[in-house]
Structure 1
Amino acid sequence: MRKETLKEIARQAIEDMALEARFRPEDHQVLLKHKDRLLSLSDTLVRVFYDALFATPSTRKVFHEGERPAREKTLVDWWQKTVEGPWTRSIGPGRPTWA
């Protein structure tokens, strides 16, 4: 049995998604319009997200001692890229992904 790559799984998930739920160019414009406010939420978003994960025993146990700062940085970076882009069409027509 052949293992699917992460890119194949992501492509299939996007293809299965209703057109109305997919990210559109106008969605990116909304993010850019509110960029400053959205980015100002970064610290709160990251803190609340990881507080919830670490408060739940089943999710806390997947983390190693001292790993939280690195994971928080990853989430901050992802949030910034989500808000600011750039976006490409690398997965296929109408399916933007990060550059």
Structure 2
Amino acid sequence: MTNKDIVQGVWSEIKGKAMQQWSKLTNDDFTEFKGNWEEFKGKIQKLYGYTKEQAESEFSKFMNQNNPTATLNKGAEKLNDSIDQGTEKLFSKKADIASDIKAS
């Protein structure tokens, strides 16, 4: 699993939860936001007829309920595990090569 795969997985999870919450949002909307939460709040304000305060409140509730930080932390843990596995393989291969050299 690559870093890109992990980040995309985390983003997909957050995006999926947001699309469940606000079903009028489309994939194109998320492409437009590009992580700009102010634009996101403006879009839900427009689509759902919220006041600015309502959009802020709904967004805050969503963030608290779905805890994107925890989702990102899970992604970081997967990344660390992937790095650890790669490091272990590298050291194992290095030991094999050293052993082969000594045997020669």
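Here are some notes:
- Structure (1, 2) behind the derived value -18000 of helix-only ellipticity at 222 nm (-39500 (n - 2.57) for each DSSP H run of 4 or more, over all residues; to 500): 1
- Entry that produces -0.66, -1.05, -1.17 once log10 I(q)/I(0) by the Debye sum over Cα atoms at q = 0.13, 0.18, 0.25 Å⁻¹ is calculated, selected from 1, 2: 1
- Computed 2.3 for distance in nm of label points 7 Å out along Cα→Cβ at positions 12 and 44 - originating structure among 1, 2: 2
- The greatest value of relative contact order in percent (Cα under 8 Å, 6 or more apart) among structures 1, 2 is that of 2.
Rule-based calculations on the coordinates, nothing more; no lab input. All values derive from a computational prediction rather than experimental measurement. Cβ atoms are built from the backbone, for glycine too; each structure is taken alone.
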